[in-house]
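Only the coordinates and a few stated rules stand behind these numbers; no lab work does. This one's a predicted model, so the numbers in the text were calculated from it and none came from an experiment. Cβ atoms are built from the backbone, for glycine too; each structure is taken alone.
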Structure 1
Amino acid sequence: MNNLVVEILWWVAASPLLFVRWLVRMVAWIRFWKVAYAPEIRCGNCGVPISLVGIWKCSCHFTYRGHLLRRCPVCGSTPRMVRCFACGVTERLPEVACD
């Protein structure tokens, strides 16, 4: 019976931390999917729209057509940034939250 009380106390102590961890993961997941379903994002430097749909080349040199945040079918990676063609500044993309 004593072990049950200790387990309940550990669960009550850990619950707020687990909830905060879950909340942070949900925010990252929502940020990723918001960009993953958008056809374009705005450049943070000049404000020009950057298209996320087109023909892309992966770091493994595989070329594919579609959305930039699609996983490469050869190596399984997703890009980390995209370059603005107007000013040349790179914009960081959100990372995949759920692997």
Structure 2
Amino acid sequence: MSLDNVEAMLTTHVDDLALTASPKWLNNHYDKFVQKFKKFSRQSLPFSHCGCTYRRTRDGYAIDQEDFVAKMKPAPIPSRPDDSRLEQSEVIDFRSALGALL
């Protein structure tokens, strides 16, 4: 696949967008994005988006989640029989940890 004719690329996650393009293209379209999406910010490398850090490297570009993972907290595991039901607070802790991993 050739990217010779690509003017811009966009990724989405729920209501978050990440867009890359030439500065000229971004300048020409910025007002339209603000008008359409209201809250729209411009960032340059390095930046974070949805838990991923985007940065330039010596050989190109990289995406990592090191900062996001460092901030994660383990869910407490209760000491009791494996076949017992979780308390509501434990369900919340479990869902929070699972959501962070996803």
Ranking 1, 2 by distance in nm of label points 7 Å out along Cα→Cβ at positions 12 and 52, the structure that comes out highest: 1
Of the structures 1, 2, the one that 11.8 was derived from, the read-out being mean count of other Cβ atoms within 10 Å over residues 28-35: 2
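If helix-only ellipticity at 222 nm (-39500 (n - 2.57) for each DSSP H run of 4 or more, over all residues; to 500) comes out at -13000 when worked out from the coordinates, which of 1, 2 was used? Spell out each step's value before the answer.
Values: 1: -13000; 2: -10500.
Corresponding structure: 1.
Where does the value 20.0, 68 come from, among 1, 2, when Rg and Dmax of the Cα atoms in Å is the thing being computed?
Working: 1: 20.0, 68; 2: 20.0, 62.
Computing Rg and Dmax of the Cα atoms in Å on every structure in 1, 2 gives 20.0, 68 only for 1.
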Computed 53, 15, 5 for Cα extents along the principal axes in Å, for residues 4-43 alone - originating structure among 1, 2: 1
Value 22, calculated as relative contact order in percent (Cα under 8 Å, 6 or more apart), assigned to which of 1, 2: 1
